[in-house]
Structure 1
Amino acid sequence: MVPIKEAINSGSWLHCEYDGYNGIYKFRIKINSFRKLSLSEIDNPEKINNLDSSATLWIMAIEFINLTKKPIHPSYGPPSLILVDQDNFSFHLFEDYHLENGSNFSVKTGMNRFHSAELIPKVKAVGSLIFQLPNDDDATYSISIKDNGIVQEV
């Protein structure tokens with residue numbers, strides 16, 4: 001696990017690897033920003049499904065490079081990332097059609113990039129991810145990966 005603030009401040013790339021359903025997936029990410037998202041930034045926020053009233057949305061802007069030998073479907077890349085808080089609780093990506101593909105917000109923030117076209121090897125893709133997190137301003141998060149994968153600074 002790598003603390004998100006540290007990854008942003010250092011500007012370093014993170015190497016990620018995990019054993020998925022169809023083999024081992026390898027990629028690198030660079031976290032450019034991580035901030036609380038206001039619903040007023042989203043066109044037609046009432047179309048967001050499964051948004052819990054006591055949670056807040058956070059947006060993470062990233063750069064992604066597929067290091068697997070062949071193109072991969074986006075679901076084998078960024079959605080494998082998870083956040084882990086200081087108490088070791090894990091939080092998966094918040095997936096919602098309106099945020100990912102059905103709004104101007106999805107295009108403006110690059111949300112749609114990681115939900116449509118394949119991720120080509122060695123080519124940088126730029127976009128963002130959304131997480132639904134507890135409303136806790138004192139929480140600190142680290143980036144990790146599902147399925148006992150690894151995340152480490154390059």
Structure 2
Amino acid sequence: MIWHILTVALAVTGQSVQSFKCGNIVTRTSDFWSNAAGVRVALKVHTEDDHSKNSHQCESDYTLMIVRPDGTSTENQMYSVIDNWGRPIRFWIDGFAAKGHKLIATTVEDGSWQLLVYDLNGPDPGPEVYGLSKKFLDALSHSCRDSLRAVG
């Protein structure tokens with residue numbers, strides 16, 4: 001269960017929130033975070049036309065950028081969303097859990113919240129993705145939702 005991995009809290013992490021509307025050829029990157037082993041990570045979101053004939057939708061691609069202490073780096077695309085043009089997108093890195101081995105990040109697209117847990121030592125099958133229920137989010141005031149962060 002998600003609550004064994006994460007505790008959702010109203011905490012300020014210092015991570016700046018990236019916020020923009022889905023549009024053609026837009027790229028935003030979170031701040032880089034480092035764990036105790038010196039691995040640096042950032043989350044990049046790129047949006048553009050979904051290139052499907054007559055669909056007229058906007059695709060957002062989420063990529064985890066990893067820089068190891070030896071300077072080598074990888075970019076791992078985690079997932080994509082295809083939906084309406086102009087939808088609001090927010091994302092940030094919440095921090096690390098499991099002694100720095102798991103990265104926790106949050107994405108919000110048009111009010112739909114996803115918590116991502118990415119195992120930095122794993123074989124890269126992608127993140128575990130947990131959606132926050134509409135019922136839970138509706139129980140929070142607007143200001144509480146805006147300051148909601150996940151902590152490990």
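Rule-based calculations on the coordinates, nothing more; no lab input. Keep in mind that what you see is a predicted model, and the values were worked out from it rather than measured. Cβ atoms are built from the backbone, for glycine too; each structure is taken alone.
For distance in nm of label points 7 Å out along Cα→Cβ at positions 37 and 69, the highest value in the series 1, 2 is held by structure 1.
When mean count of other Cβ atoms within 10 Å over residues 101-108 is compared over structures 1, 2, which one is greatest? The maximum falls on structure 2. Of structures 1, 2, the largest value of Rg/Rh (Cα atoms, Kirkwood Rh), for residues 29-108 alone belongs to 2.
Work out the source of 35 here, i.e. which of 1, 2 gives that when relative contact order in percent (Cα under 8 Å, 6 or more apart) is computed. Before the final figure, lay out the partial values.
Numbers: 1: 35; 2: 24.
Considering all the candidates, the number was obtained from 1.
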